[in-house]
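Listed below are the structures to be examined.
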Structure I
Amino acid sequence: MKILLKAVRITDTQSPHHNTSKDLLIEEGHIKGIATSIDDPEATLISVPQLHVSQGWVDFKCGFNDPGSDEGGGLLKGLDDAAVGGFTHVGVLPDDQPATDSRSAVEYKFRTSSTHAVQIHPIGAISKGLHGKHLAEMADMKEAGTRWFSDNQALNARLYLQALQYSNDLNASIMIPAYSTDYQAVFQVNEGLASTRTGLPGHPSFDETLQVLQAIELAKYTGNPIHITGISCKESIPLIEQAKNAGVPLTCDVHAMNLCFTEERVLSFDTRFKVRPVLRSEEDRKNLILALKSGIIDAVVSDHHSVISDNKRVPFIEACFGALQLPSLYAGLTHFSGLGSDLVVELLSLRNRQTFGIPTHPIDARSFADLTLYLPNASVNDSPLADNALNPFATEPLIGKALGIIRGSNFILNQ
């Protein structure tokens with residue numbers, strides 16, 4: 001199959017064609033040619049005014065609850081949502097039922113998604129059944145194709161130490177959340193304005209800084225890299241900066257929701273904004289954005305979860321954590337965070353790849369086609385976004401949408 005993209009604006013700082021308008025001819029999964037003008041009557045023509053192209057976007061933190069429940073649509077529905085949002089790669093969390101803690105569980109995810117245009121990256125569980133007692137079959141999961149491990153919940157230092165030592169032999173990576181199990185079981189909102197005004201249990205920022213300090217000490221002790229996921233408060237930032245400057249092998253990410261919204265969103269008990277980590281203050285949000293721009297925070301992830309209406313249209317304290325975000329993440333980030341389209345695209349297409357070890361494919365002749373097509377000035381009102389009752393970005397009109405993705409010989413064009 002041949003695809004001809006006409007007069008597309010290339011947004012890729014790794015490409016010699018960055019910020020130029022070119023025609024791209026894609027054949028057999030590779031970019032065959034880039035020029036000012038290309039004609040090929042045999043190619044499928046895509047000619048859309050103001051169309052942009054970048055390296056394919058990456059989101060490395062999604063929960064599709066498959067296996068477990070088909071109410072949220074399962075793995076394939078999650079990958080469809082990713083394609084609508086312009087993502088060619090997604091990391092999928094292990095907290096399914098049963099947990100992704102074995103070779104067969106990893107193989108199931110690869111097998112189910114094998115024909116989809118979006119490349120899945122299963123994240124394996126650190127502990128058996130996510131129970132936090134014994135190591136899962138990490139070597140078997142690594143042989144099955146996974147390279148990242150996380151329980152998506154805090155573990156004790158002893159088990160983390162074992163996992164880090166084991167992962168070093170496997171050349172694998174460990175992901176640690178920025179909150180403890182002590183508070184995870186009880187908190188609902190930020191400790192501060194939100195907890196005072198709503199009367200709901202609050203999550204103090206010191207719990208996060210304690211987890212960050214533990215991760216830093218574990219990385220220093222073992223010399224093995226650790227990724228901290230879900231940085232949400234300003235107090236964590238100088239700790240991470242000092243550790244990085246001292247050569248500690250550490251990376252971290254921030255959730256899109258914490259860049260876009262603050263605790264004021266939950267004052268009306270809107271369950272769309274019940275997420276983990278909790279939404280914090282405006283000062284925290286601004287400091288997270290500055291840390292992301294400066295590189296102290298390495299990446300941005302969605303923490304998209306396949307939640308359903310029945311679990312959100314209930315009293316706030318009974319509602320599940322999580323939000324549907326993938327279909328509208330680009331527009332939501334651009335609009336609510338104030339980062340701007342070019343920086344959001346750089347984060348999703350390049351910095352996320354570098355942080356999570358996904359190969360880059362600069363847009364140039366003979367490169368593998370791993371591309372996102374997007375329209376930065378288009379309204380997303382008519383796009384197939386998530387149910388507004390579940391979509392935290394649906395509170396305001398949004399501009400900017402993904403038109404489609406190309407990965408190898410796979411091509412999806414959104415309507």
Structure II
Amino acid sequence: MPEKFVFPARELEVKAAADVIVVGGGSAGIAAAIASARNGADTLLIEQGGCCGGMASRGLLTSIICMGDGENILANGICREFVERIVKDMKLPEVRWHWQNIHPESVKKIADQMLAEAGVRVIYETVVTDCIAENGEITALKCFAPCGNFAVSGKVFIDCTGDANLAAMANVPFEYGNESGEVMAPTLCVMYDNVNYQDEKTGGIGRTEWNEAEKNNKLPVNEHHFVGFFRNGKTCGSGNLGHIYETDVLDIFSRSEAWSKGRELAVKYHNFYRENVNGFEQSSLTLSADMLGVRESRRIVGEYQMVADDYFARRHFEDEIGSFAYPIDIHAGVSDSKKQAAVEKYITQVAYQKGENYGIPYRALLPKNTVNLLVAGRCISADRAMQSSIRVVPGCMISGEGAGTAAALTLKKSCTLRTLDIKELQIQLKKQGAFIR
């Protein structure tokens with residue numbers, strides 16, 4: 001078999017053009033696209049799946065967590081609006097700002113509504129496969145959809161893919177995992193129905209029974225960092241029930257194997273619930289996620305890299321676009337019971353006190369060696385410790401809103417991403433609700 005093939009070059013029809021192109025419709029992408037459009041930019045959002053929401057919809061994520069610091073709502077812009085509307089759609093009495101359970105269908109519905117209301121154009125089932133980038137400036141994307149290959153052109157681009165795919169295509173330098181390339185283990189979340197809930201508890205269901213089985217050496221799998229099951233309806237809920245260890249998420253064979261392992265684990269966890277947790281005896285495993293729950297992948301090298309010391313110093317920045325407070329939460333990447341068990345202990349040790357938070361600098365969204373590219377979400381410029389904090393939904397939406405607002409203002413002010421007046425950006429973000437010191 002030849003080592004390489006050279007495919008013939010071909011001209012591609014430009015099917016769409018916009019001021020701002022957002023790649024990836026997860027939580028960061030939703031916030032970036034809405035912020036861009038609300039600030040006057042013609043905005044196109046490209047999503048590889050059939051709905052927006054990312055982990056919160058296709059990934060069956062159980063909850064949106066840590067929207068505040070115990071005193072302040074930090075995700076006080078588009079994220080707050082998004083969650084409040086989801087909660088209303090779910091007919092829940094109020095938002096729980098620390099840990100709000102969600103239903104994926106409500107996430108899809110509200111994402112559709114908010115994007116449409118803002119005037120964002122969305123194209124689904126579309127994968128960006130390459131870009132034209134000269135001297136750090138991107139002019140067009142090569143896309144593939146069921147209709148075939150086509151091109152999309154834009155002025156400012158925002159990578160919200162989670163894996164920094166567009167940034168990698170544009171030759172942005174990046175870091176990956178720890179010193180040996182090990183990344184946090186992903187999870188394949190699931191949904192159950194026909195649950196007969198025994199009380200009003202809504203989160204962490206099954207943890208007590210799992211811990212008891214662990215003490216008695218009766219675990220069905222080697223999992224010592226068990227998150228649990230979360231109620232999101234009268235008889236249904238979602239489970240973030242384990243980890244798929246020894247996965248290299250940038251190796252397609254390892255990643256593909258993780259899908260199969262995840263589905264195998266889903267059956268074992270469900271059997272455990274049926275046999276050990278009251279109310280789950282007649283439950284059914286109705287769905288495993290359509291999106292692998294990747295916690296860690298590429299981390300771009302930006303104009304500033306957020307590091308662990310920023311977290312421990314509660315550091316704020318002159319160019320910050322928001323604040324956050326979720327603890328350092330590095331899940332184990334290997335099947336090592338001691339490493340697994342240590343994760344939650346460390347979270348407790350390093351968690352902030354009420355009212356404490358850190359800032360997210362605009363420079364962490366600016367990739368090195370680029371002109372018109374921003375990055376938002378879990379792949380912004382950060383070391384592993386800071387990435388493990390910023391990677392959850394509210395953190396991703398804060399950086400997404402910052403990126404979308406910056407992109408639109410850059411076009412409105414006829415400047416570049418690096419010459420944008422940070423004070424003007426901060427004034428606009430504060431008007432939108434951002435918590436900036």
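Each reported figure results from applying straightforward, stated rules to the coordinates on display, with no laboratory input. Given the structure is predicted, the values throughout are model-derived calculations rather than measurements. Cβ atoms are built from the backbone, for glycine too; each structure is taken alone.
Source structure of the calculated read-out (relative contact order in percent (Cα under 8 Å, 6 or more apart), 24) within I, II: II. Suppose helix-only ellipticity at 222 nm (-39500 (n - 2.57) for each DSSP H run of 4 or more, over all residues; to 500) works out to -9500; of I, II, which structure was it derived from? Answer for the origin of the read-out: II.
When Rg/Rh (Cα atoms, Kirkwood Rh), for residues 102-149 alone is calculated for each of I, II, the greatest value falls to II.
Here the criterion is distance in nm of label points 7 Å out along Cα→Cβ at positions 110 and 142, and among I, II the highest value is seen for II.
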